[in-house]
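The next part holds the structures, each set out as structure tokens.
A short reminder: the numbers here are calculations on the coordinates, not readings from a lab. The structure displayed is predicted, hence computed values, not measured ones. Cβ atoms are built from the backbone, for glycine too; each structure is taken alone.
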Structure P
Amino acid sequence: MILKRKEKDGIVKAIYSSSNICASVYNTVTNELTIIFNHGGQYKYADVAKTDYMRFETADSQGSVLNTNIKKYSSSKLDNVDTAEILKEVEELKVKEEPQVTPDVAVKDMLQNMSDIISNYLKNGNVTTASLAGLKDKIATFEKVKNVKPEIVHE
């Protein structure tokens, strides 16, 4: 699955969340596609049709499209590269993709928990340690996210 895409001067660079492939570089002028594997190996495929590249880039599984649509093109093995920085960026991008709790959601969760505690007290005449621990967690989440501003990226 694609995590990041950047296109400049006819060069498309993409980063993926994949068990085998971490990045690709596609030249829209020469139609050359370089695929970089997590282990550092890289291959350049010649004359890759734009439609096949788009299938590869947008696929849920880059490996499947590599095997069915890309490997039919002539290729050459390039020198291995150090993928540590790319894989680090992949992990950072995956964290950003995870659902984030917004301050509004944290407030609503906290208030709902408080309401549940009050309701239970009025109904049963008690407050449980577990319900207070739950409220403590909701307050901690709110404290953590209350000043978080959404990230805006301009490229």
Structure Q
Amino acid sequence: MEAQKQEPGAARLELLRAWILVVLVLGLLGTVTELILLEHYEEPLQFVPLVLIALAVAFVVWHWAQRDATSLNALLVLMGLFVLAGFVGFIAHFHGSAEFQRDLDPSMSTWELIDKVLRAKAPPLLAPGMMIQLGLLGLGYGFSDFRYRSVFGFMLPKE
């Protein structure tokens, strides 16, 4: 009987965590669909988000089925890689756009180049930010697990 007793607010937190996981999966599926439709696989570096998303879907299914610390930690590591990949993607998009703009007008100043890159439609400079958002969402889900609450000092509201 005592084992079933939950701390105050735990049921609400678990419901919120389930919603976060659903939103994460929807974001993963939407992002991979968009990347495939945009043929984001022409160069090796462009495969990184596709591979990470495929792994994330597999890890989420694994974690949902097992609900153990190993699957959760693997998901957390992968979500950290999402954040890293988002920053790397931002840099790759910036360099790709800058190279294209330099080919169009080699005489432009640095500030003109930065302005054109920031306003460019292709490659979209901020698109890799979606990987950062998905990674942070996954990290939020993982670190809100009861196994990390005492480590990070989470305080549940009293009812």
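The figures follow:
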| item | result |
| --- | --- |
| Mean count of other Cβ atoms within 10 Å over residues 65-72 - structure with the largest value, from P, Q | P |
| Rg and Dmax of the Cα atoms in Å from the coordinates reads 23.8, 76; which among P, Q | P |
| Among P, Q, structure where helix-only ellipticity at 222 nm (-39500 (n - 2.57) for each DSSP H run of 4 or more, over all residues; to 500) as derived comes to -13500 | P |
| Test item: distance in nm of label points 7 Å out along Cα→Cβ at positions 73 and 105 calculated as 3.8, pick one of P, Q | P |
| Distance in nm of label points 7 Å out along Cα→Cβ at positions 9 and 145 from the coordinates reads 4.1; which among P, Q | P |
| Structure with the greatest value (metric relative contact order in percent (Cα under 8 Å, 6 or more apart), set P, Q) | Q |
| Top of P, Q by distance in nm of label points 7 Å out along Cα→Cβ at positions 89 and 121, largest first | P |
| Structure responsible for 6.0, with distance in nm of label points 7 Å out along Cα→Cβ at positions 33 and 129 calculated and labels P, Q on offer | P |
